[in-house]
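Each in structure tokens, the structures are laid out below.
Only the coordinates and a few stated rules stand behind these numbers; no lab work does. Nothing here was measured: the structure is a model prediction, and the numbers come from that model. Cβ atoms are built from the backbone, for glycine too; each structure is taken alone.
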Structure I
Amino acid sequence: MPRLTKFEEYRDRYPDFSLEKTDDGILLMKMHRDGGPAVWDERTHHDTANLFNDVAGDRDVLVVIYTGTGDTFNANWGGEHARASFKAPAEWAEEMGWYGRLRQINMLEIDAIMIAAVNGPSNIHSELPLMCDIVLASEDAYFQDMAHFPRNLSPGDGIQNIWPLVLGRNRYRYAQLMGQKITAQMAHEWGAVNEVLPKGELLDRAWEIARYLLRFSPIVLRHTRRTFVQEFKRAAVNDLGYGQTMELLGMTQFTPFGGGMNPLDRAWNDPDLWKKK
């Protein structure tokens, strides 16, 4: 559970997030790596969970704008995923699972209305923008899960909870099994994205909506957010731990990392899969 925080405590705590807060309570939360597009690695994995906890405890934040930097929202792996193979120690896998659960749970503890401004491809943890209350996407954005089934790993750290609720169960299963790219236009037609915009207009529209929302009282905003995320919370309580157990059990046995973010191009037991490319 979050503790009471102030922006000054955490504003400079996370190197992969640029944080700006207006005097009237709008928090701009921009993912990046050294000023360029975000990179997802172990540091980002852990810091995202901790940042969400800090934001959840900051009662001065009324609206959050959650976006990326450059041409992608979240579509770049860190260097540790380039190794040819990886046998995950049980202690490492358990810690990753702990942070993974906290990432989703802490995000759902944020009482501020959340606006996702998806500024490009999101194929790593694309459940996160879809958990926001308003989802804006640039015309070149797409949603995909390249971290799990396409690389011989069962989905378990959040996407399996959120995508079925937002996209529909059959669409989710097909997209997962086929590694499908769901374009911003498709997601809009399916009701998962609210507006599709030219990239140059995306953030301006997010700010416009955020300022509109400030017309409403802080109590109404918080209570509205709580009602919006209640179904997501139920899914987390009922299913998140089970999905993670399935995922992490598989990870401790076998995870082919040699292909990076590419899907497997041969059978899972082909010996050449383990060779460095």
Structure II
Amino acid sequence: MKIKGLIVVLLALALTVPMVGTASAEALADIVKRGELRVVVQSGAAPYAFVDKNGKYAGSMVDFAREMAKRMGVELKVLDFDWDGLIPALLSGKADILAADMTPTLKRALKITFCDPWYYVQACVFNKTGAPYQVPEDVNKPDITVGVLLGSTGENLAKRYLPKAKIKTYKGSGRMIIQALLAGHVDAGVNDDLAVLTALPDFPPNSVRLLDQRLGKGKDPLAFAVRQESVNLWQWVNLFFETIRADGTYDANIKYWMESVDWKKDH
């Protein structure tokens, strides 16, 4: 009986291993076969991904996704979801790749697989110009309300480093926190510094300022993500970024979208 049982187990493993290998390769093969790369983004998050004045998707990550599709020889389909719908859209198979200003965390990595970081940002505290706060600790008080994005790294950092403050979450883009701040619904906000700086030109001049001291320790990585079984696609995305870093495509994207606001004239 023991020998028969062992044989059954070995046969099951022999059948399962090839299936796992096939499943890991299917994602990339399916994209090429269907002729379409499906990428999920959260629009309204300039300069990462947004809908421009011409009604088209634009942004650093959208351009990267377009370049991915081009080098795959397929068309690009952009899917637009709220922040809390990004991971479900990927897991459900609606999208092949998740392209958002998302930081890899252990909790998120239980569900999805992050590719190598493509950029680094740092969380900041911002408030109305003229407010008495000088350092993050100044807003770490029970009578201070801090606005954050639901499910974001900024929310986690605010809870960790500003435990005494009241944390108020918003669903949507970082602009919502700035709007809430100017409307008097919160006393300060926490988000990544790049997202805040690129949004400020859309609001009254000198109405909002960033505290000089950033929140947390070090910079936070941003990374694209795929489903855990999409091993070949994960490898391809990592190779893609290695390739465009070598040929100058990456630097051109970062210079245009991240290191200037020239894109505002075009989009």
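Looking at structures I, II, which one was distance in nm of label points 7 Å out along Cα→Cβ at positions 101 and 149 calculated from, given that it came out as 0.5? Provide the component values of the computation, followed by the final result.
Numbers: I: 2.5; II: 0.5.
For distance in nm of label points 7 Å out along Cα→Cβ at positions 101 and 149, the value 0.5 is produced by structure II.
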Discussion item. Quick check on the output: 0.60 is FRET efficiency 1/(1 + (r/R0)^6) of positions 69 and 157 (r between Cβ atoms, R0 = 25 Å, to 0.05), derived from one of I, II. Which one produced it?
Written reply: I
Discussion item. Computing distance in nm of label points 7 Å out along Cα→Cβ at positions 165 and 237 for each of I, II, which one ends up highest?
Written reply: II
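22 is what came out when relative contact order in percent (Cα under 8 Å, 6 or more apart) was calculated for one structure; which of I, II is it? Don't skip to the answer; put the middle values down first.
Working: I: 22; II: 25.
Label of the originating structure: I.
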Worksheet entry | distance in nm of label points 7 Å out along Cα→Cβ at positions 45 and 93 - structure with the largest value, from I, II | II
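Of structures I, II, which gives 123 when volume of the Cα convex hull per residue in Å³ is computed from the coordinates? Please list the in-between numbers first.
Numbers: I: 123; II: 160.
Matching structure: I.
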